[in-house]
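Chemist: Below you'll find the structures, each written out as structure tokens.
Please treat every number below as a calculation from the coordinates, not as lab data. Predicted model only: the values in this text are computed from it and were never measured. Cβ atoms are built from the backbone, for glycine too; each structure is taken alone.
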Structure I
Amino acid sequence: MVVFYSAVFGLGGPLFVSIGTVVLPIFAVSGGIGGLLVFSNDRLKGVLEYLAAYGLSSRRILLNSLLAGIVQVTIILGAGVAAGVTTYLLSGYTLTPRLPEALLVYTFPMSYLTVTLMTTLGVFWTSLSSPRAGLNSPIGVLPMVGVLPTAAALVVALAIPAYATQILLGTELVILVVVLSLLSRTDHLMPTERLLSPG
């Protein structure tokens with residue numbers, strides 16, 4: 001999907017720069033759910049309990065989940081950006097500074113921030129809930145948590161185009177503050193005893 005839509009936006013030239021780069025993080029979020037899937041699965045099977053018994057901290061386990069999500073997002077973004085830029089150039093449009101600026105200032109940071117937010121909330125949710133296979137799982141809801149900031153920022157920016165840049169950058173800043181606040185409370189929200197498996 002990300003390759004198809006990025007390629008279509010790329011055919012539109014300026015549309016890829018103005019809209020495509022802003023929409024890309026929505027696709028990236030859906031590709032970053034794997035880290036949380038592994039975390040939930042490992043907790044149910046007692047893998048995290050085993051790792052905790054050998055001294056692996058809750059913070060390290062969380063960081064590993066975040067790293068898995070970030071790697072997946074990088075793959076999704078790489079495919080999307082490659083498809084969009086390729087069709088953009090093949091359509092005869094000239095590469096202007098606005099495109100790399102939009103990618104580096106918004107697309108990549110927003111993608112990584114929303115996936116970090118989604119994964120952090122999901123890991124805390126999974127840690128604090130009672131582990132039951134197929135129940136109390138945040139995986140069905142979390143993609144919406146990741147998509148919501150990007151979609152809301154896009155809607156507001158389109159409604160008030162004069163302040164679009166400030167709105168998009170402001171959204172990034174808010175997410176960064178929320179993520180840092182959550183990560184600072186890892187030991188409280190993800191105590192080691194919550195990694196015990198139901199078995």
Structure II
Amino acid sequence: MLLSREQQGMFWALWSKAEAEVFPVTATRFERDALRRSTIKEACGVISLKEVRPSGDFDRVMLAVATMACDYQAMAYWCNASDRRTAFMIGECARQIGEIDGEPKGWEYCRALFNQARLPASWMDISDALLFATFKMLDTHRRRMLKRDHGWRGARAGQPLGFSPDRIYIRRGFLVDYSDPLPVSDPADEPVKRAVSA
């Protein structure tokens with residue numbers, strides 16, 4: 001299974017709404033499974049939920065299921081899922097630019113960049129086609145700051161230049177260091193501890 005437990009739960013909750021909308025109470029398990037498989041196949045080219053990839057494929061499946069369920073709020077949410085992820089990355093990149101620069105002014109740089117590129121002042125007004133290109137411009141500036149201003153040479157030198165939204169840059173005088181959070185383990189992977197009663 002490629003999807004997280006949370007994503008699986010979101011799918012099944014929305015799928016139950018879709019089934020209630022499409023099928024009569026007397027529908028067989030075979031009919032329900034066939035519709036689910038065909039919906040997944042149309043959305044992302046695979047027939048099993050186990051094969052659905054966690055980002056773009058999942059977004060398409062959820063939009064198809066929301067449409068089938070006539071859930072307009074879910075449709076609005078899933079139709080711009082990719083844009084929300086990109087906007088999140090823009091926000092995190094702006095935060096990192098501020099941390100590297102030593103001043104919390106990352107959004108000021110973003111607005112200046114948007115203005116120079118003749119884009120609207122807010123990311124919410126930037127067209128879908130240009131949103132990811134905007135992130136790439138910010139990420140290029142972040143990398144340039146690390147290389148030019150702080151002499152970073154890349155991951156082999158212990159100074160990663162690649163973007164990680166969770167990375168925190170720490171400024172100590174003229175030096176810049178970074179911290180990556182520890183990976184979070186899935187609670188389902190933890191051994192279950194049970195109290196034994198005497």
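Chemist: Assuming 4.4 is distance in nm of label points 7 Å out along Cα→Cβ at positions 18 and 154 as calculated from a single structure, say which of I, II it is. The partial results should precede the final answer.
Modeler: Numbers: I: 1.5; II: 4.4.
Only one of I, II returns 4.4 for distance in nm of label points 7 Å out along Cα→Cβ at positions 18 and 154, namely II.
Chemist: Starting from the value 18.0: which structure in I, II was mean count of other Cβ atoms within 10 Å over residues 42-49 calculated from?
Modeler: I
Chemist: Out of I, II, which one gives 60, 30, 27 for Cα extents along the principal axes in Å as computed from the coordinates? Intermediate results must be reported in sequence, preceding the final value.
Modeler: Working: I: 60, 30, 27; II: 70, 63, 28.
Derived from I, not from the others.
Chemist: On to the next question. One of I, II was used to compute helix-only ellipticity at 222 nm (-39500 (n - 2.57) for each DSSP H run of 4 or more, over all residues; to 500), and the answer was -17000. Which one was it? Working shown, then result.
Modeler: Values: I: -23000; II: -17000.
It traces back to II.
Chemist: Compare relative contact order in percent (Cα under 8 Å, 6 or more apart) across structures I, II and report the one with the greatest value. The partial results should precede the final answer.
Modeler: Numbers: I: 34; II: 15.
Answer by largest value of relative contact order in percent (Cα under 8 Å, 6 or more apart): I.
Chemist: Give the label, chosen from I, II, of the structure having the highest value of FRET efficiency 1/(1 + (r/R0)^6) of positions 122 and 146 (r between Cβ atoms, R0 = 25 Å, to 0.05).
Modeler: Working: I: 1.00; II: 0.40.
Across I, II, FRET efficiency 1/(1 + (r/R0)^6) of positions 122 and 146 (r between Cβ atoms, R0 = 25 Å, to 0.05) peaks for I.
Chemist: Which of I, II yields 1.9 for distance in nm of label points 7 Å out along Cα→Cβ at positions 34 and 66, as computed?
Modeler: On the way: I: 1.9; II: 2.9.
Derived from I, not from the others.
Chemist: Assuming 2.6 is distance in nm of label points 7 Å out along Cα→Cβ at positions 10 and 178 as calculated from a single structure, say which of I, II it is. Please list the in-between numbers first.
Modeler: Working: I: 3.2; II: 2.6.
The value was obtained from structure II.
Chemist: Okay, next question. When FRET efficiency 1/(1 + (r/R0)^6) of positions 26 and 90 (r between Cβ atoms, R0 = 41 Å, to 0.05) is calculated, the result is 0.95; to which of the structures I, II does this value belong?
Modeler: Numbers: I: 0.95; II: 0.25.
Answer for the origin of the read-out: I.
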